[in-house]
Structure 1
């Protein structure tokens, strides 16, 4: 197992939060009082935020933007390979932050400035030889696929494109047993009944149907990987939320302080969760996401709603900090809050990227958050220069701070 890159993990400024109360069904957890509520929100992908036709339910991206603007850390936690996760992360607007792939075998940091769009932080590998031999013993017709991180799969025989994310290359079976791997897929009629036999080979075997097994290193699952991320982000264990619908989510649901099963999940998954939300066609994940943010005027523009959410959820006074890219548009916009005499990053304002400083001013006024202005002429907003966190930085105090 490759150790985590702790220097990479420790770059983010983090703060503790308040605990979510558990209940038997999805309910709102918002408040009009200013309080610290930062949480880690772990989301499965398939069946949770993406349906069988790979469609994202309407309103999901907007809800995720508000959850992030409230200061929460959204972490995708999926059985998909990295090649399958990346395009979904882009569609969800999650191009910065953390993700867990391959049922916990791979932890990455999404970074839009990185050449590939991500950095690999931790891989959990194992020797494929013994488990492949054991699989051939119990199911001689088994098809084998070995994950190639970030690219696709090496396979013993072709799989349908819909079965595996990424590209495929068919090779000799012996070539699948030459080096440590993060994940193996085994598929054969009824292979699920041999899961125990394969686990005896010293691996984790997770059924994905009667004819499919995902194989990872011993002790690997979504919960183990998520807890490493949680610890490095500094989020207390009792401020974690998880939403999922599959058997491979059971460990994650047991790990979370607030666990939510999708309404269409199997009975074993629903019984393992604290709450059950609607099905994916009913926007079940949306109800959970909305329960994590303060109530704001739904007539506001996306940018104004995110600014209002950041200001309402921050534990202290707020300034909006912006940094320019190459042109006049902003590369990023963030809410910073004052705590114990220090300014700390509270949350990103996702819709603030690609707009202008004037647009930020207009959105703040739309949200009912006035700011200091000059005394003469056009009474322009009083932006202040900030240094030490990127080029061309400016900040706008809210509510006349």
Structure 2
């Protein structure tokens, strides 16, 4: 059984593990100054984090269907803590990039914890438990930039990595003591069979591909914006430090209220209408954010409004996408989630890299144009998918009428 104390510990683990993927976005200017590289080059550490997490989702999360969760989580959290420690001590950018990728590769606690917790409670409690874990993940994502930015300004850019490493090692020890031993699901076949199943699901399930594409494009735009935002706020238009990026991220706390509402709307109306509103919201955030290039009070107001709109659209769209894929096959939910999250973080890593390139080429307007392009691509696919669904329903209706 899942006690309230254990649930809180699992939610805290999700918060810390997910937060470790985002605090580096607030540190890019400080890393660049500390290691003597340009800001767009320093952003490679952010890109490496997301590439590593995408790889961890694909290569390691399926092991949750084969290995005991207690041991698996303890080992992965320990390895992730070691990677963060190496990143905090890295003397050069290439070593920082490699250590960041390694820490993210093994920092896949959240997607392992969700099915673990679901197996420890009755079916009528799984929604509430999933909501608690999702709130932990969102809270970690939002607070990590504020934490990282404030700590880095006070103690240098290495401090957030070192504190995060200590937190991961402590959580590894706590979970090794708190988790029950018999929490290992079973799946037929070996490790390679698990990986093949993930690829086969992407090939055989068009709704999985669609959901993965939506999240990949929106998350790419989101990552591009937050990569460029640190550079914009530190530049001549504002002259702010890393702490400002973290404080700006806190406006996204509204998503912790918006996502349960998105879940209820998805249950009532289906994922497609929710996806449409979220994709339109993502597109609408681009021109709002573009006003931020003006600087001053008007620019700050635009950045607050634009990042809030983008955060809510991304997180609520994820609720709709997850609902869609979890209804596809009851016997492969973990592997469906593996395929979906791998697509999402590959998109995020591409967005971070392209965001740095867009900043280098066209500064903040280029980053906002990139966000708009990603949102437009998702909307084109959505319109095509909805038209195709209507055609299929009409054909089925015509056949029934003909009988």
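Just so it is clear, none of the values below were taken in a lab; they were calculated from the coordinates. Everything quoted here is computed from the prediction, not taken from an experiment. Cβ atoms are built from the backbone, for glycine too; each structure is taken alone.
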* Asked: For structures 1, 2, which has the highest computed value of relative contact order in percent (Cα under 8 Å, 6 or more apart)?
  -> 2
* Asked: Which of the displayed structures (1, 2) returns the greatest value of distance in nm of label points 7 Å out along Cα→Cβ at positions 112 and 304 on calculation?
  -> 2
* Structure fact -> Calculated from one of 1, 2, helix-only ellipticity at 222 nm (-39500 (n - 2.57) for each DSSP H run of 4 or more, over all residues; to 500) reads -28000, and the structure in question is 2
* Can you spot which of 1, 2 the value 1.02 was calculated from, given it is Rg/Rh (Cα atoms, Kirkwood Rh)? => 1
